[in-house]
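Colleague: The following blocks contain the structures, represented as structure tokens.
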Structure I
Amino acid sequence: LLLPLARHMLRQGFDKLSKRKHFHQWILLYHLGESPSRDFRAYRKMLPPKDRLWADPFVLHRDGTYYIFIEEALYNPKKGVISVMTMDEQGNYGTPQTIIERPYHMSYPYLIHWEGEDYMIPETSQNKTIELYKCVEFPHKWEFQYNLMEGVKAVDTTLFSHDGKWWMFVNITENEGASTWDELFLFYADHPFSRNWTPHPQNPIVSDTKSARPAGKIFLQDGQIYRPSQNCSRRYGYGLKINRIVELNEQRYREEESASYEPWEARIKGVHTYNREHHLTLIDAVYWRER
């Protein structure tokens with residue numbers, strides 16, 4: 001009895017000491033290559049200053065430069081803003097600059113290029129809106145256009161064009177205080193910036209903490225459609241899944257798991273975004289970092 005108790009007390013003391021010397025921080029990681037790689041052990045880390053986090057990377061490639069749009073949040077007060085940083089073809093990157101800030105939290109800067117213009121649909125669930133922004137001076141000046149939806153606690157809105165329709169994938173919390181990880185909803189419209197989205201009859205199309213919440217742009221590979229999602233089965237942002245969309249129409253939705261990724265080294269505690277543009281693949285991760 002005494003030996004297990006002593007071990008427990010020793011473990012508790014070690015954990016407390018470790019927490020005084022380390023902290024959890026969301027960081028970015030990247031890979032440059034003509035072919036996409038999901039060997040995350042080979043990715044290079046991009047460490048923020050220790051007073052903030054970087055997460056939810058989305059990227060555009062213009063004239064040999066990568067423009068990386070992220071959630072950036074100070075730890076005190078912890079309120080996310082949308083920032084942008086540049087990276088060259090060799091992986092050299094600059095300091096993020098804030099481009100959109102509101103009185104409420106913002107994250108997940110989903111990007112869409114439409115009819116020659118750049119648009120963004122960041123997460124603004126704290127304001128109970130799905131907001132549309134247009135870039136009027138690339139990449140630093142963005143103007144609010146209007147709300148695609150109002151009165152809804154929606155996170156990580158992700159659009160995809162397929163068979164003449166625009167499809168909106170979004171996690172929605174229907175009850176106050178409920179988790180935003182559990183249920184994925186699907187809507188469709190004829191235009192990406194419609195104010196009238198038709199709910200899919202199967203809603204919620206996914207009810208599973210292991211795969212519901214979006215984790216980046218839906219992408220095509222070898223003629224197949226893939227949807228990145230978060231695995232929150234152990235905790236928020238624990239892992240990443242890539243799901244192949246098998247059916248997507250106005251009556252039916254079906255997907256199946258194609259790949260699953262969990263923390264790959266002792267100091268990585270989670271990963272919850274995957275995006276690729278041109279030769280750059282970006283993810284984010286929770287990193288156990290020295291103070």
Structure II
Amino acid sequence: MEFEFSFIVDGISVDDESAVSALYENYDALLLAQSGRVVLVVTGEGPNSVIAAHGLINSLKNDFPQISVLRIDGDLVGVSDIAARVERTRQNVDQWVRGVRHKGDGSSFPASEGVVGRSLVWRWAEVNEWLETQGLGDGVNRPKRDEALMIDLLVSQSLQAMQQGRPALEVVAEQDERVNDRMAVMHLLGEAVQDRDFLDRLQALPRKDSHRLKVVCSVLLDPLSKVVEQLGPEELSGALAAISPEGELHLTPIAATRLPGTVPIQELGLGKSATVGDLILLQRNGRIDRGTPLALSFA
């Protein structure tokens with residue numbers, strides 16, 4: 001699924017014709033100056049907007065290292081803005097807000113985001129989602145409120161990591177029918193990485209890129225062999241993240257090959273068909289500490 005994002009960015013100017021042209025040619029992106037801010041409007045693909053944004057931001061970092069993504073632009077709109085975008089009168093929009101003159105499908109106009117001056121404002125993404133139910137939307141998918149908050153959390157973590165000399169997280173998740181469960185893992189992960197000691201333990205193993213730590217978000221039924229595939233053949237190490245049956249986040253340092261300080265997964269009696277749930281069961285039973293680095297090589 002394709003999503004449109006409006007990112008507030010730094011490190012680039014709308015007057016930089018070369019960079020603006022490169023963004024358009026490579027990402028079909030637009031760079032705009034709005035109220036003293038620089039906004040990058042760009043699309044990305046994924047099973048949901050959080051994963052799409054994460055992949056897009058990592059790609060932008062690689063291609064345009066001078067650009068810093070700061071946060072999602074909420075794109076707040078008032079009654080007049082909504083009326084102009086859908087080519088309706090202010091009176092029409094006022095009636096929608098008050099719950100009259102729209103299709104009787106049970107849907108209600110979204111709650112306002114707050115007040116600017118003396119006027120209510122809404123997130124355009126939420127207004128447009130409601131407009132789609134009325135046959136008036138623009139057909140563009142954008143992050144919902146909770147998704148935008150998750151994206152901002154991941155962006156904030158990345159910026160803090162850079163400022164503190166810590167590795168930024170690169171979160172990967174399988175795009176399958178369990179994507180909502182993987183999103184739950186990402187949410188808990190975003191909270192856990194605020195702990196400096198926690199991150200220090202995770203990054204103990206050598207990595208190909210010392211400025212980046214790859215985290216594989218998994219569910220209990222995932223085979224450990226799939227985790228290795230997602231870590232990638234060129235990655236020395238990373239981390240496995242999953243939620244236990246009790247709802248607790250489990251994070252384990254992992255390596256694609258046997259590195260000094262790692263315990264081969266075979267020594268725990270786990271073979272190629274073993275799952276993430278099998279590993280967590282051993283950790284819960286005290287067979288091995290969840291902080292012990294594991295080598296997930298099945299060769």
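Colleague: Taking mean count of other Cβ atoms within 10 Å over residues 81-88 as the criterion, which structure among I, II has the greatest value?
Modeller: If we compare mean count of other Cβ atoms within 10 Å over residues 81-88 over I, II, the biggest value is for I.
Colleague: With distance in nm of label points 7 Å out along Cα→Cβ at positions 41 and 129 derived from the coordinates and found to be 2.1, which of I, II does the value describe?
Modeller: Structure of origin is II.
Colleague: If log10 I(q)/I(0) by the Debye sum over Cα atoms at q = 0.13, 0.16 Å⁻¹ computes to -0.96, -1.24, which of I, II did it come from?
Modeller: Going label by label, the one that fits is II.
Colleague: Given a value of -11000 for helix-only ellipticity at 222 nm (-39500 (n - 2.57) for each DSSP H run of 4 or more, over all residues; to 500), point me to the structure among I, II it was derived from.
Modeller: II
Colleague: Could you figure out which one of I, II the value 4.0 for distance in nm of label points 7 Å out along Cα→Cβ at positions 57 and 273 was computed from?
Modeller: Source structure for this number: II.
Colleague: Of the structures labelled I, II, one was used to calculate relative contact order in percent (Cα under 8 Å, 6 or more apart), giving 16. Name it.
Modeller: Structure of origin is I.
Coordinate-derived values only; no laboratory data. All values reported here derive from a predicted model rather than from experimental measurement. Cβ atoms are built from the backbone, for glycine too; each structure is taken alone.
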